[in-house]
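Structures are listed in the sections that come next.
Just so you know, all these numbers are worked out from the coordinates, no wet-lab data involved. Values in this document were obtained by computation on a predicted structure and should not be read as measured data. Cβ atoms are built from the backbone, for glycine too; each structure is taken alone.
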Structure 1
Amino acid sequence: MSTLAQRLFRIKPTDQIVAEGGQGEGGELRRTMSLWSLTLFSVGATLGTGIFVILGQAVPKAGPAVVLAFVLAAVTALFSALSYAELAGTIPVSGSSYSYAYATMGEIVAWICGWCLMLEYAVSVAAVAVGWGEYLNTFLEGMFGWSLPASITHSPGDQGGVVNLTAILIVVLATWLLLRGSSESATANAIFVLVKIAVLAFFCIVAFTAFQSGNFTPFAPMGIAGVTAAASQVFFSYIGFDAASTAGEEAKNPRRDLPLAIIFSLVIVTAIYVLVAIAAIGAMPWTEFDPDSTEASLALIVNQATGQTWPGLVVSFGAVIAIASVVLTVLYGQTRILFAMSRDGLLPKVFQKVNPRRQVPVANTIIVCVFVAILAGLIPLGQLAEATSIGTLFAFAIVNVGVLVLRYSRPDLPRSFRTPLFPITPILGVIFCVLVMAGLAGVTWLAFLIWMAIGLLAYFLYGYRHSRLA
C-alpha cells in the first residue's frame with residue numbers, strides 16, 4: 001500500500017518540468033508570443049459572452065450595486081490570479097495548473113487537476129460555440145431581416161434542431177487558425193479582442209448619452225445579500241484569466257511576461273465590466289432589466305438611448321466576435337494542456353506530436369476539434385455546461401495550495417513574481433473557491449463527481465501504467 005501511495009503522489013521536480021518545456025515528439029513549440037499577445041489571450045478567453053449576458057441576470061439581484069458585485073468578484077478572482085502569476089513565473093510551461101500540481105502535490109492530484117481542466121475547456125468551449133449561432137441569428141435578423149433555420153442552429157431535440165452546424169462551423173474555423181501556427185492565432189485573437197473592446201466602448205459612449213444619475217438611487221435595494229448573490233453569479237465572467245499560463249512554452253520571455261499578462265488581463269477585464277455596468281444602469285433603471293431576455297439587454301439599452309436599431313446591431317456583432325475569440329483561445333489552452341499531459345506519459349503520444357513545419361501539435365488540435373465539434377453539434381449541454389464552473393474552481397483551489405506547498409518545499413527556486421501578503425493571499429484564494437463551490441447546485445456536484453470517477457478510471461487504466469516519472 002505504501003508503494004501505491006508513493007507512486008500516486010510522486011512529484012515531478014520543478015527543474016525537470018522546466019527543462020522539458022517546449023519539447024514534443026517530432027519537434028518543439030515555437031516561442032513567438034509577446035507580453036501583448038499573452039495579455040490579449042487571457043482577455044480573449046475571459047471577455048466573452050459573460051458581459052453580454054450575465055449583466056442582465058445580475059442587475060435584478062443587486063440593483064445599481066451590481067457595480068460593487070463586479071468589484072467583489074474581481075477581488076475573489078484576484079487571490080487566485082496572484083497565485084497563478086507566481087507559479088507561472090516559477091514553472092513557465094504549457095500545462096498550467098496541471099503542471100503546477102505535478103510539481104507540488106503529486107501525480108494523482110495533477111491528473112485530477114488536468115481532468116478538471118478538460119471539463120473546463122472542452123465542455124465550456126462547446127457550450128460557448130452552441131450560443132454562437134443564436135447571436136449570429138440576432139445579428140442577421142437585425143441586419144438583413146432573415147435568419148438561419150433552427151434545424152442547423154440548435155442541437156437535436158432543442159427547438160426543432162437537427163444538428164448545430166453553426167457551432168461546428170465556429171469550432172472548425174478556430175481550429176483552422178490554430179493549425180496555421182501560434183503566432184497567426186495570436187494575431188487573429190488580438191484583432192478579435194480589440195474589436196470587442198471597441199464595441200463595448202461604443203456601448204458605453206452611447207449609453208452615457210442617456211445617463212441619469214437618479215437611476216443609482218437607492219444604490220443597494222437588496223442590501224449586502226443582493227451584492228453577494230450577484231457577485232457569485234458574475235464571478236464566472238472572470239474565468240479565463242489563466243489562459244496565458246497555457247502558453248508558457250510559446251512565450252518569448254515566460255518568466256517575466258506570464259505573471260504580468262495574468263494580472264494585466266484581470267485589471268483590463270474588471271475595468272471594462274465596471275464601466276459597462278455603470279453605463280448600463282445609468283441609461284436604464286435597474287427595475288427594467290429582464291432576467292429572462294438577457295441576451296438582448298445591452299442591445300436594448302443602446303436602442304432605447306438613440307431611438308434607433310443600428311446601435312443594437314453593433315452590439316450584437318460584438319457578441320458574435322466575442323464568442324469567436326473565446327472559442328479560439330480556449331481551444332488553444334485545451335491542446336497545450338493535453339500536450340503537457342502526453343509528454344508526461346499520462347495520455348497517448350499522439351497528443352505531443354509537433355508538426356516540424358508549423359511547430360504546433362497538429363494531431364492533438366484536430367482530435368480536440370472533432371471531440372468539441374461533436375459535443376457542440378449534437379448534444380444539448382444543459383446542466384453539464386454548468387459543471388465547468390466547479391472544475392475551474394477546483395483547479396483554482398489547487399493552484400493556491402500549490403503556492404503554499406512550493407514556498408515551503410522549495411524556497412530556493414527563482415521566482416520572477418511573488419504573491420503579496422503570503423500566506424494570507426493563497427489561503428484566502430482557497431477559502432473563496434470553496435465558498436463559491438459550496439453554493440453550486442446539487443446537480444452540478446453530481447455531474448462533477450461522475451466526471452471525476454471517469455477520470456480516475458482512465459488514470460488507472462492508462463496514465464498510472466504509462467507515466468514517465470520513475
Structure 2
Amino acid sequence: MAGAPRLFRTKPTERIVAEGGHGEGGELRRTMGLWQLTLFSVGATLGTGIFVILGQAVPKAGPAVVLSFVLAAITALFSALSYAELAGTIPVAGSSYSYAYATLGELVAWVCGWCLMLEYAVSVAAVAVGWGEYVNAFLESLAGWALPDAITRSPGQDGGVVNLTAILIVLLATWVLLRGASESASANVVFVVVKVAVLLFFCAVAFTGFTAGNFSPFAPMGVAGITAAASQVFFSYIGFDAASTAGEEAKNPRRDLPWAIVLSLVIVTTIYVLVAVAAIGAMPWTDFDPEGTEASLSLIADLATGSTWAGLIISFGAVIAIASVVLTVMYGQTRILFAMSRDGLVPRVFERVSPRRQVPAANTLIVTAFVCVLAGLVPLGHLAEATSIGTLFAFAIVNAGVLVLRYRRPDLPRSFRTPFFPATPVLGVVFCFLVMAGLAGVTWAAFGLWMLAGLLCYFLYGYRHSRLNAEVP
C-alpha cells in the first residue's frame with residue numbers, strides 16, 4: 001500500500017501552466033486567435049453527425065427532433081461550461097487529461113487520457129472509413145461511376161481488400177499537420193466555411209419546399225421519443241472540446257479558450273436546429289428511412305429542386321466535413337500524447353518538437369501509422385460506438401475537476417467561472433452518466449476491455465516512468 005498515495009498525487013496547477021508549450025527539442029508556437037480556436041472546435045464537431053444522425057433520429061421523435069437537438073445541446077452545455085473554466089485556468093495542450101492531473105491525481109489523469117485515445121484514434125479511423133463511401137456517392141452523382149470496392153472497403157466487408165481511400169484522407173491530414181499549427185488552423189477555417197456554407201445552402205433549398213403541415217402532430221412519440229432521439233443526437237456534439245487541446249498554441253489562451261468552447265457549441269446548435277427544421281419542413285417525418293441515412297439530406301435537396309444538382313453539392317459538403325473532422329481530431333490526439341509524454345506517462349518520443357515547424361512531428365507520424373492500420377485493415381463496426389462512452393467518461397471527470405479545484409484552490413486566477421456553481425458541474429456529471437447508462441452492453445464490454453488494457457500499460461510503463469512520482473514527496 002506504500003505506493004497507493006502516489007497513484008493519486010496531483011500536479012500543481014502552476015507547474016502545469018509553467019511547463020506549457022515546452023517539449024523535448026523545442027517549444028510549440030502560439031499562432032491561434034479566438035476565431036481559429038472556435039472553428040477548430042466547430043470543425044471537430046460539425047461532421048458526419050448532421051449528415052447521418054438526423055435520418056436516424058427523426059423516426060424516433062418526429063418533428064420534435066428539433067427539441068431533441070436542443071436537449072442534447074443543454075446536456076453538452078454543462079460539460080462545455082466546465083471545460084471553459086478549466087481551459088481558462090489551466091491553458092495547456094492536455095485538455096481534460098491535464099485538468100484531471102491537477103485535480104484528481106495521476107491515475108485518474110491516465111484513465112482520462114486513455115479514454116481520449118479511444119475517442120480520438122478509433123473515431124478518426126471510423127470517420128476515415130466513411131470518407132470513401134461519401135467520395136463514391138459524390139462520384140456516382142457527378143460522373144455515374146465509383147471506385148472499386150477493393151480499395152474503398154476494409155477486409156471482411158464485401159469485396160474489400162484494403163481501404164486505400166481511408167488511408168489517403170489520413171495521409172492528407174498528416175501532411176497539413178506537419179506543416180505547422182498555423183497552417184492546420186488555416187486549412188480548417190477553409191473546410192469549416194465550406195461545410196457551413198453547404199449546410200446553409202441545404203436550408204435555403206429545403207425552405208423552398210417548406211410545408212408547415214409536416215410539423216403536425218409535433219411530438220407523435222411523446223416525451224419518451226424526444227429523450228430517446230436526444231440520446232442519439234448527443235453524439236453529434238462530441239468534439240466541442242477540441243479547442244482545449246490547442247492551449248499551448250493559442251495567442252491568448254486564458255481569454256480565448258473559454259469563449260471558443262462556448263461559441264462553438266452555440267454555432268453548432270444553431271446550424272443543427274436550422275437543418276432539422278428545414279429537413280422536416282421539406283419532407284414529412286414519416287418518409288425518413290432510418291436504414292438509408294447517408295443520403296437523407298441529399299435526397300431532400302433533390303426532392304425540393306426536382307433535380308440532382310442540389311444533392312451533388314450536399315454530397316460534396318459531406319466529403320469536406322469528414323476531411324475537417326479527420327484533421328482536427330488527429331491534431332487533438334497528438335497534443336494530448338504530447339502532454340502525457342512530458343509527464344513521462346508515455347515514451348518521450350511523443351514530446352519531441354520539430355525545430356523547423358515547431359510541431360511534434362514524430363508524434364504525428366506515429367499516430368498516423370496507427371490510424372492508417374485501423375482505417376485501412378480493420379472493419380471497425382460497432383467498436384466505433386465505444387468512442388462515445390470514452391468521451392462521456394472524460395466529460396464527467398472534467399465536471400468533477402471543476403468542483404475539486406474550486407474547493408481546493410479558490411485562490412487561482414480564473415478567466416471564466418462556470419455559472420450557477422456547484423449546480424452546473426454536478427448536473428454535468430449526472431447527465432454524462434445518464435447518457436452512458438443508455439448505451440448498449442457490448443459498448444460497455446468494449447470499454448471495459450480498453451480500460452483493462454490501459455491499466456496494464458500504466459502499471460507496466462507509466463507508473464515506473466512518471467516524472468512526478470520519481471520526485472521525493
Rank structures 1, 2 by distance in nm of label points 7 Å out along Cα→Cβ at positions 100 and 204 and report only the one at the top, that is, the highest.
-> 2
Consider the structures 1, 2: one of them gives 3.5 for distance in nm of label points 7 Å out along Cα→Cβ at positions 364 and 396 as calculated from the coordinates. Say which.
-> 2
Quick one: distance in nm of label points 7 Å out along Cα→Cβ at positions 316 and 452 came out at 5.0 when computed from one of 1, 2, so which one is it?
-> 2
Value 0.70 of FRET efficiency 1/(1 + (r/R0)^6) of positions 60 and 332 (r between Cβ atoms, R0 = 35 Å, to 0.05) was derived from the coordinates of, among 1, 2, structure 2
